[in-house]
Structures are given as structure tokens and as C-alpha cells.
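A short reminder: the numbers here are calculations on the coordinates, not readings from a lab. All figures in this text were calculated on a predicted structure; none of them were measured in a lab. Cβ atoms are built from the backbone, for glycine too; each structure is taken alone.
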Structure 1
Amino acid sequence: MTIRYVEPEESRSLNAQFRHKDRPTNVLSFPAADDPADLAVLPGSDHPYLGDLVICADVVEREAKEQAKSRRTHHAHMVVHGILHLLGYDHLTEAEAEQMESIEIRVLASLGYPDPYA
């Protein structure tokens, strides 16, 4: 996957173009395939290419401050959150949100980070 950090103006533009929300956002996910089963392995790699994440550091760092979290912890959460979107997870319904949050908590704990929802 590719992770790209952008300024708020570019985040806002991409969010408006692809999600019809005219504001910068913490992370945008652009899966390489609609179905994760269709992901291609790029030449020279043994792993499928998941897609692209676009992260706006200004938004992530503002959120971290508002939520009394370290910048590093919140950035890690946004990367994990974005990767789950690349793998087809979403949080549009309560059940989807619970599933996704549960996975985020477990993955972050395995990396030594606290529960982002606590």
C-alpha cells in the first residue's frame, strides 16, 4: 500500500471529490480493488497491493489533542483504520462499527498501543 500525507487543502479536495464532504478529514482510503479477493500482486512483491491511504496530519494531530491522545498513537490508529477500509471493512452500521473497532483495538494492542476508544 501507499501512505501519503497531505495538507488540509488537498484532503478537503479529495474528500469533496470522492465522498462529497467539503472538509478535510483524517484518513481517506482508496482500495486497489472493489473486492479484496481481487487484489493483484505487483511485480517484485509477494504481497497484494491493498491500495492508497491519504492522511492529513493537521487533522489527525488536532484530533489527538482534542482526545488527549499522543500524536503517534492517533496516527497509528488512523493507519490501522485506513488499512481495514482497504480490506473491505466499514462502519456504516452499528454492527459494522463494532466489528471494525474490535479489530482496531486488537491490532493496536498487538503493536503496543492503547485502546483508541477507551
Structure 2
Amino acid sequence: MTENVWAYRAGVDYLAAELTGYKVEATDGGIGKVDKHSDEVTDAYLVVDTGVWILGKEVLLPAGTVIGIDHEERTVYVDRTKDQVKAAPEFHRDEHLGDDDYRRALGTHYGSGVSGMPFGVPPA
């Protein structure tokens, strides 16, 4: 059974602090800072301001991509590469936060891990 990409993984301490302003690190480097986040049980996500990395755009990352949070360093770690984040369906806050079709497209995009296996399914 695969995990819900819109829920934080077991063991990720997302409730200890407000995540707004935390740095976000992909597997191959920084991608920006958390601008908004939701910790709803089945609707958790991060809106990340990418700054100059991809020309000041925002990206939406489902909570299931988060593999750890360091509250002392104020950093969120995700298990995707910069290229995987950059290749996600384009995000426009005013249009996409409540859009089910966008969520499905984003869930499909992020529904596979770095290994290419479906999210939550370990490689053989």
C-alpha cells in the first residue's frame, strides 16, 4: 500500500513550530524558503518561494515529500532533486490551492520517489 503524498510521513516532526521562513533543501541543494504551509491530516503541503533559483516562482510540495525537519537549523528536507521540483506542474497560488485537478496532477508528479518507485514503496 502506498502512503498518501498529501500527508507527512511517520516520524516527521512538523507540529513543533511554525514552518514559515524555514529553508527547504532538496537532495542536491537548496530550493528556497517556506512561504506557507498546511498541516491538515490529508491535505498537508508547503508553498516554497524559490527566490532566484527559478526566477522567483513559488512551488507547491506535498507533505509526503518531506523526509525531515531540523527545527534548530530551521530547515525542511525533501526527498526530491531540484530538477524534479522544477519539472512539477506550474503553481499559481490564487488558482491552484483549491483546485482538485491541479492536486491530482501534482500528486501524480510527486507520487514517485527519487528511485522512480511509487511513493512509499521501497526498491526491491
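Worth pointing out:
- Percent of Cα pairs over 22 Å apart - highest-scoring structure of 1, 2: 1
- Answer label among 1, 2 for the case where mean count of other Cβ atoms within 10 Å over residues 42-49, calculated from the coordinates, equals 9.6: 1
- Computed over structures 1, 2, distance in nm of label points 7 Å out along Cα→Cβ at positions 18 and 74 reaches its largest value in 1.
- Origin of the value -15000, where helix-only ellipticity at 222 nm (-39500 (n - 2.57) for each DSSP H run of 4 or more, over all residues; to 500) was derived from one of 1, 2: 1
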